[in-house]
Structures are given as C-alpha cells and as structure tokens.
1. Looking at distance in nm of label points 7 Å out along Cα→Cβ at positions 101 and 133, point out which structure of P, Q, R has the largest value.
2. Give the label, chosen from P, Q, R, of the structure having the highest value of relative contact order in percent (Cα under 8 Å, 6 or more apart).
Structure P
Amino acid sequence: MSMDTDLDELRRDVRYLTDRIEILDCIAQHARGCDRHDVDLLTETYHSDGVDDHGTTETAGSDYAEWANSVHAATSLNHLHNVTTHRCEIDGDQAHAESYVLVTLLAPDAATATVMCGRYIDRLERRHGTWAIAHRTSTVELAFTADARLLKSEFFRSQGYIRGSRNCDDLSYERPLGSGSRDPERW
C-alpha cells in the first residue's frame with residue numbers, strides 16, 4: 001500500500017470512530033437528561049424536527065423533555081435509564097442505532113421499583129457537524145416489579161448514601177467535583 005492509501009484508510013477509521021463516539025454520547029446524554037429532568041440537555045439530543053415514539057405517544061423532539069419529565073414525575077420518585085448493548089450502522093451523515101435500555105422507576109412510596117427492559121431504535125443524522133436523533137422508537141420487551149424496601153431500612157439509611165436529584169442540583173453537575181459546594185440530599 002502507498003502512503004496516500006494508508007493515510008486515507010486512517011482518516012476513514014478515525015472518522016468512523018469519532019462518529020461512533022459522538023452517536024453514543026448523544027444516546028448517553030439523552031439518558032442523563034431524562035434522569036436529571038434537564039430540559040436543555042435532553043432537547044439537544046434531538047434535531048429541531050426530530051420525533052420520539054413511545055408506544056402510541058408521538059412527540060416532537062423539541063417537546064419530548066416536557067412530556068417525559070411530566071410522565072416520570074407523575075409515576076416515580078426517582079428513575080435511572082441504563083443504556084447497555086449498543087450497535088450502530090453509519091452511512092455518511094445518517095446512522096441507524098439500536099441501544100438496549102433498562103429503565104428502573106422507584107415507586108412514589110419507595111417500597112417497590114419497576115424495571116422496564118427494551119430498546120431505543122434510532123435514526124440519527126449529522127447536521128452542521130452535530131449528531132442528533134431524527135427519529136426514535138422505544139420498545140418494551142420485559143418488565144418486572146421488585147422490592148425496594150431496603151432503601152427505607154435503618155441500616156441502609158445509616159450508610160448516608162447520596163440521593164440523585166431530578167435537576168441541576170444533582171452532584172454530577174458540581175465542578176470541580178469534590179469542591180464541597182453542594183450539600184446533597186441523602187437517603
């Protein structure tokens with residue numbers, strides 16, 4: 001191979017890896033935006049004309065954060081979106097991704113938690129150099145309810161674990177971390 005061929009191949013590889021990381025970052029940002037109820041962070045993950053399909057609910061990407069935050073607030077005390085297996089096919093400025101997700105929702109009484117297992121099936125597009133969701137369809141493949149009473153036990157509470165918050169007061173927003181500028185809520 002010639003030096004030019006090697007360089008072209010290297011450029012393609014770097015572009016592919018950069019695209020994959022940016023796409024995965026977009027999907028992770030969506031999960032974080034949901035869990036922190038961060039409207040700006042969540043809205044950035046969709047193009048302005050993006051669409052989200054959750055069951056029979058179709059929401060414009062620009063309205064998704066408001067819809068998701070209201071549903072989550074009405075049905076749970078807290079929740080976590082965990083993105084696990086992720087695959088992606090990139091074709092120029094368009095990509096199709098499938099990301100497995102585990103969503104755990106703590107009931108308002110903190111006695112039970114529901115785990116929903118499904119997938120995000122996404123079409124993402126790179127526009128003006130930025131990857132974002134053009135269309136998302138969510139599936140639910142499995143769901144179960146578990147006992148969460150441990151969170152109310154005297155032993156657990158005595159451990160002083162920090163509770164996440166559904167806003168920008170969450171410890172993950174503290175910069176620099178460890179500055180002690182926040183007094184986080186504990187269980």
Structure Q
Amino acid sequence: MTAEELASEQGGYSLLRFIADTLTLARMGIAFIIVLLGFTFGEPALPTAIILVLIGWLTDTVDGPIARRSGSRPTWVAAVDVPADLALVFSFFLFLVVSGLYPLIPALAIAAAGGIIVLIRPTYDVVQMVTAPFFALPIVLSFLAGWLVGTIYVAFITFMIIFRWKRLKGYANDARSEASLLERGDD
C-alpha cells in the first residue's frame with residue numbers, strides 16, 4: 001500500500017487534497033494579482049488580467065474533481081472555495097474600475113444593488129444570478145485583448161459548457177425554482 005492510499009484510507013491529508021487546496025488558494029492569489037495589475041499598470045494590463053481570470057477558472061474547474069478523488073476529508077480550504085470564486089469574479093470588475101476602464105460611480109451603484117438583492121434573499125441561487133454579469137465581463141472584453149486571447153477564452157468557455165453541461169443545467173433549474181418562489185412570495 002502506498003503512502004497516498006494509506007493517508008486516504010485513514011482519512012488523512014493526501015497529496016491530491018493538498019493539490020486541490022493549493023489550487024483553491026491560488027485562485028485567491030490570482031484575484032489579488034488582478035487587482036494589483038489594475039492599480040499598477042492600468043489599462044495596458046487588460047490582456048494579462050483576462051488571461052489570469054482564465055487561469056483562475058481553470059483552477060476552479062480542476063480543484064473539485066481532484067478533491068473528490070483524494071478521498072480525504074475536506075479541510076478549511078474547502079470552505080473558502082466559493083469565496084475564492086467570488087474574489088476572482090469581482091477582482092476583474094475591480095481591475096476595470098481601478099484601471100479607469102469603468103467609471104467608479106456606476107460601479108458603486110452596481111455593487112450596492114447586488115449587495116441589497118443578496119441581503120434581501122441570501123441564497124446560493126440568488127448570489128449566482130447577481131454575479132452572472134460579472135462572470136461575463138472577461139468573455140466580452142477578451143477580444144479587446146486581441147483576437148488570440150478572445151479565441152482562447154471562447155474556446156475555453158465552450159469546452160466548459162460542454163464538459164459541465166449537467167451541472168449548468170442543474171444551476172438553471174435551481175435558478176428557475178428560486179425565481180418561481182420569488183414570484184409567489186414564498187420563503
């Protein structure tokens with residue numbers, strides 16, 4: 001029996017769990033770097049910021065399956081997976097604001113509106129709906145960074161849609177159910 005199998009069998013911390021945790025924490029680091037790029041280099045750093053967002057989503061794509069495959073118990077890092085995703089999403093929006101590509105006042109209005117909606121209905125599905133436009137920003141702006149970056153980004157998103165179709169369909173159904181509850185006024 002290998003050390004990996006022994007750690008997994010005993011519910012210990014395996015190498016695969018370490019890799020998954022590292023990928024999750026890397027997403028937080030990538031988010032920080034994206035905002036730092038906006039402050040430091042401004043608009044010329046747009047291609048780099050978009051590529052970093054793409055790398056961040058790649059870490060999100062693989063950390064979950066690796067963690068599940070590890071067989072070891074979730075660590076405290078698993079609890080920061082969703083905050084790491086949100087940090088990545090909002091880091092690009094902050095990049096746009098601090099680099100001068102998007103005006104501050106409308107950005108504050110958008111953030112306030114989203115915050116109020118989430119405070120009124122703090123469910124996972126509502127958070128997903130509120131953050132959806134922020135997910136789309138790098139896709140829309142990727143072609144500003146160049147045709148190659150745009151093409152790579154669109155290819156990546158297309159692959160992810162195909163690869164995660166069942167999961168996306170589940171999210172859509174959950175969002176539809178949440179919207180029905182809101183329409184009826186149910187809690």
Structure R
Amino acid sequence: MESLVSSFLLVAVSEMGDKTQLLAFSLATRYRRPWVVMAGILVATVLNHSLAAGVGAWVSAQVPPRVMAGILAATFIGFGIWTLEPDTLDEERGPAGLGPFLTTTVLFFLAEMGDKTQLATVALAARYRSLVLVTAGTTLGMLVSDGLAVFLGEKLATRVSMKAVRRVAAGIFLVFGLLSLWAALRG
C-alpha cells in the first residue's frame with residue numbers, strides 16, 4: 001500500500017504546474033467537454049505509466065539493490081531540482097480531425113514521453129517493484145492534478161501559488177532521494 005500512496009502523492013503534487021496540467025487546461029478550454037478530456041487523460045496515462053513502470057520493474061530486477069538505491073537517490077534529487085523550474089506549454093494544435101478524446105489521448109501520451117512524471121514512474125517502480133500499484137498510484141495522481149486543471153483551472157490559477165506548489169513537490173522528491181541515499185549508504 002505504501003507504493004500506491006507514495007506514487008499518488010508524489011505525482012499529484014509534482015504535476016501541479018507541469019506542462020501536462022497546462023495541456024489539460026488548454027484542452028478543457030478548447031473542447032468544453034471535461035469528462036471526455038479526462039477520459040483521454042486516463043487512457044494516455046495508463047498506457048504511458050504502465051510502460052514506464054514495466055521498465056522500472058525490469059531495471060530493478062537487473063541491478064543490485066545497493067546500486068539501485070544510489071541511482072534512485074540521484075534520480076529523485078535530480079527530479080526535485082527539475083521540479084523547481086516552471087514548465088511552459090508550447091501551444092500545440094491537436095492531430096486534425098481526431099476529436100476531443102483521441103486528441104487528448106495522443107497529445108497526453110506524447111507529452112508524457114520523457115517527462116519527469118514518466119521518469120518518476122520508472123524510478124518508483126524500480127524502488128517498490130510493484131508495476132500495478134505504482135501505475136495505479138501515478139495514474140490517480142495525474143487524474144487528480146489534471147482534473148483540477150480541467151474542472152477548476154481558471155479559479156485555481158488566481159488563488160494558488162504555483163511557486164509554492166513546485167517547492168513542496170521538489171521537497172517531496174528530495175525526501176525520496178534522501179531516503180534512497182540512506183538505503184544505499186547503509187546497504
């Protein structure tokens with residue numbers, strides 16, 4: 001259960017202000033069909049994070065635990081630093097003629113490729129060795145964070161400091177990094 005909750009919290013907080021959250025807001029405003037946009041986000045995230053968690057689980061089976069803990073420490077600390085830098089969304093036109101569901105699915109899947117959330121999913125799966133629970137946790141975290149953008153985006157943008165949210169997310173990544181470093185040093 002720790003893998004589910006940790007994955008959820010880490011992604012839900014770190015996704016705030018991320019380019020995919022900005023994309024969710026943009027698609028929701030463009031199509032004005034929030035449930036269809038959310039369904040596209042769900043499909044894209046499950047596919048993307050399942051692949052990422054599979055890679056993480058495979059890597060953790062190949063690398064000795066102490067080395068893996070050191071790699072994870074560096075990875076999570078790096079994500080913490082990366083999170084402090086605000087994302088921007090270069091205005092993308094969706095694939096022509098696909099409609100809101102397929103446009104959202106395709107754009108989200110592609111936007112997550114190499115994104116810190118996808119890479120964090122790889123690292124979380126490597127740490128917890130639980131493909132299903134990590135994928136479920138990271139997907140739920142994405143849905144909560146992006147759901148806020150889809151349903152409440154304009155209202156939240158004026159009331160929540162994205163700088164503070166990025167700092168909290170960076171702090172969470174750093175805690176994971178320090179815990180992994182501790183495991184590597186004592187292992």
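1. Looking at the calculated values, the largest one is R.
2. On the way: P: 18; Q: 24; R: 49.
Evaluating relative contact order in percent (Cα under 8 Å, 6 or more apart) on every structure, the highest lands on R.
Where a number appears in this text, it was derived from the coordinates with a stated rule and is not lab data. For clarity, every value in this text was computed on a predicted model and none was experimentally measured. Cβ atoms are built from the backbone, for glycine too; each structure is taken alone.
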